[in-house]
Structure 1
Amino acid sequence: MKFVSLAQHGESQLQQALVQLSKDHGFTNVFNPSLSLAGGTWHLAFRAESFTGEKPFRAFYTHLVDGRFSDPLDLTDFLRERGLAQVADPKLVKLDDELFFTFNTGNLGKVNNTIFLMRIWPTMGSPQKCEVSDRQTVEKNWAFFKRDGNLCALYSLSPVVQLKLASGLLGSEDVLFFERAGNVDDSGTISQSISIGSQLSFASPEMAYMVVHDKPRFLGKRGYIGRLAQVQFDQEGGISVRVAQTRLIHSILKMLHFGKRHNPNILWAFYFSGLVAEGDNLTLSFGVNDLEFFFSQLKLDQIWP
């Protein structure tokens, strides 16, 4: 089993820019940055405390201007004014030439939470609820994409399930209703311990990359490790997914994780919330143990296949 320590492949400009933004605005516990590239500009969503000890964590959006991140938009306040009390697992997703923000409303116990999708660039849109029948009580990460002009989502990896928009208009105030689409039989090829991590980054119209989460368990606790996945789209509308054997971690030191924990059931958490693939170059953004953030840049052949 091969491990790659991403601490040895740090991307300094984005790292330093987010460190400076955090200092300027007094943010603490900045983690799980979700990176995207749109209009030739780096865009970022992330989670943080606006003051030490604040819970739940807030979500923010910013973009890079002349080497510095712009004053952040407090997405938590923005969405609270629209009736949404909690913003969890924020991620950026590029759809055509627009950038969207997807999130869920957290774990609400026995009550269903909700997945949302909202345009964030070049103009702000309204949060749109995403619905599908026979859903789980807690929905976390759908990987959205466009296929032949239609909005779709990768819903799960084991088995591989894709969704297609059945009703509602993206970019409006409509509820977006999805239905399950037919797919190739991938049963048994991907471990049930693997789940969707980052959104998709397309290398060509027929192929995209994403970072998935492998969640090993030990003594009733789990860890989060990244693995690169290649997603292929066939002419009949099916999807197949291959997962690399290489495991992506920040470092062995951070896996030991003897310090502060927000969740006592987590051994370690390298939570991959952003991936941008440009040719053979990959830029990754991820959280470290729900406490820190990190950006890494490396070549495709260093972690694939």
Structure 2
Amino acid sequence: MSTLMGISLSAKRGILFKEASYLETMAKCDIIALDKTGTLTEGKPKVVETKFLKEFDISLLYSLVNNSNHPISKGIKNYISQNYENYKELKLQDLNSIQAKGMSATYGKQKIFGGNSALMLENGIDAKNISANLIFNFAIDDELVASFELKDTPKNGAKEMIESLKSLGLKVVMLTGDHEKSAKSIASELGIYDIKWGLLPTGKADMIDIYHKQNKKVIMVGDGINDSIALAKSDIAISMGSGADIAISVSDVVLLNDNITKVSEAMQISKRTYKAIKENLSLSIIYNIIAIPLAVAGFVYPLVSALSMSLSSLIVVGNSIRIKRLKFKK
């Protein structure tokens, strides 16, 4: 009954638990790990500063980022569309997406690269990142020709959600593929002090394994393909309804919209439901310990025993219904 009330309340709040048992599992978790881009932040970075080191055809850059759905690529594409008129999509060859680093392609005899400093350095291109914002570098052959600084902003309610999770006794961790300065900048705004940056998708999953070896139960919250491995390894996986299909498919809990505060609400519902389950179980045990021996010994009339059994059942139902009146912490 308690679980049914918990599932019903969750659905009304836009939170989908794929199985009823996940309510209890979630209530027992110790750590919540959150992805940064698109989960804690809007996932819509905007170009705030540019540095052009050499003249080049902007169509090359547009054609490269137009082949990616990554938020940074979309930010670059939006910048180009807002600031240039004479650009077109070129037919690139050998398009290659490098996980958590960027992409590369060829156009005629030119080799082009777009991504973070790690990708540049791997290809012998000097590109140092000293900004707290996101950096997208663009290189042609072995020369850096432009860099773009992009800024993403935390989602509304993200800071309050973090504080609420802490008050519920959870350790809050940020797991991100972004560089140190960018990760720390957002984490500082949100009040997160345990940060792991520069992680590949497998690196995020490795962190989940580390927590498991410490006998901790872990909730993972993410929205992208890069989070899918970590989501699959966590005890409870939460994804945004607007996230990647693969992230949703491996998740145990789906938020039906992008309201990040629903993560805290899901945790509060799970804890209240688990508390009701324990209360109801305790009541049943106490009743059986007291009532059954008294009935067997003949100290209680059968009719009284039957009525008391009905009364205990009503108390259990009433206690479960109280879940629907849960007042959420903001």
Structure 3
Amino acid sequence: MGTFMKKRGCDCILFSGGIDTSFVAEAAVEAGLRPRLVTVKLPGGADAELSGAAARALGLELTEARSDDAIIEDCKRTAISVTRSIDPIEIAADTAACLGIRAAREVGCRCIATGDGGDELFLGYPFLFSYDDRGVERWYSRVLTGSRFASRELGFALGVRVELPLYTDDVRTIALKTPLRCKVDEIEGRIYGKVLMRKRLERFGLGIVAWRSKVPVTDGSGATGLIARWSSKVDLERSVELSRRVGIAFPSRAHVHLYMEMEDMCMRKPERCSNEHDRCPTCGSCMDDNFCRFCGTYVGDGGATSHYSDELWEELRGMGKFS
């Protein structure tokens, strides 16, 4: 990865102080690079203290992205435009990423590296911990071809080149060859993913990072607070009115807010999917591998659906129109 970053001229890293971005930073330092670290610290973010400690341990400069209301609003709209999604989790995470990429641009970064791909390739998500070899093979058959990381598209929109050192062909080959026990293992009574990466960080002197629990990017950056802010701007009456007009039982008030933002940007929702098997049960859009990129609904093997939701979901369904 260090060689890759040298060749691509990556002089900055979008940094959370988590396993993936710390691993990328460690690889860069090992290769003789001194990248600037750029972090996003929104109120309530869990990464704030850890990113600073990790940066000091690495001996690298840490820059905090500006996050005033106007910039956050602009990044939200950029995220909606790039992803064409109203999934609150997706848009909150991408808003945070946009803030970091903007900050990198402001300090003159030519290329910014991210930690995208680490969870997918080295099994960082807790729901993967129970998978056997066959389950992991099925997982890889999905993520090696179907993973989409918005950071590259955000970078393009903002005029900054974004690279994914943890998702190159070489790293994917390594992940496929790495034994399962080196990716998921029980250590001192706890099950961890990304074990190989964690042990490498510990050996490098980053024990403060190495054995931290998995923290969703929205919690780490504080972007969860953005979802609460969006939800507070929408009342039930407006939600019902919009739901009836567009024929969607919105899972949350945040979905409603983002849909209204999308309309304000003169964007249209996707057409209703003609293939019933691929049709999202929530919004009617076409799903890709049982996942709806527009509203964030996932349909499991047994047909159960999951998505970000709040009390609005039950309120709308309780009215009968969408049940």
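Please treat every number below as a calculation from the coordinates, not as lab data. Keep in mind that what you see is a predicted model, and the values were worked out from it rather than measured. Cβ atoms are built from the backbone, for glycine too; each structure is taken alone.
Quick notes on this structure:
- Among 1, 2, 3, structure where percent of Cα pairs over 32 Å apart as derived comes to 21: 1
- Comparing mean count of other Cβ atoms within 10 Å over residues 1-8 across structures 1, 2, 3, the highest value is found for 2.
- When FRET efficiency 1/(1 + (r/R0)^6) of positions 81 and 249 (r between Cβ atoms, R0 = 30 Å, to 0.05) is calculated for each of the structures 1, 2, 3, the largest result comes from 3.
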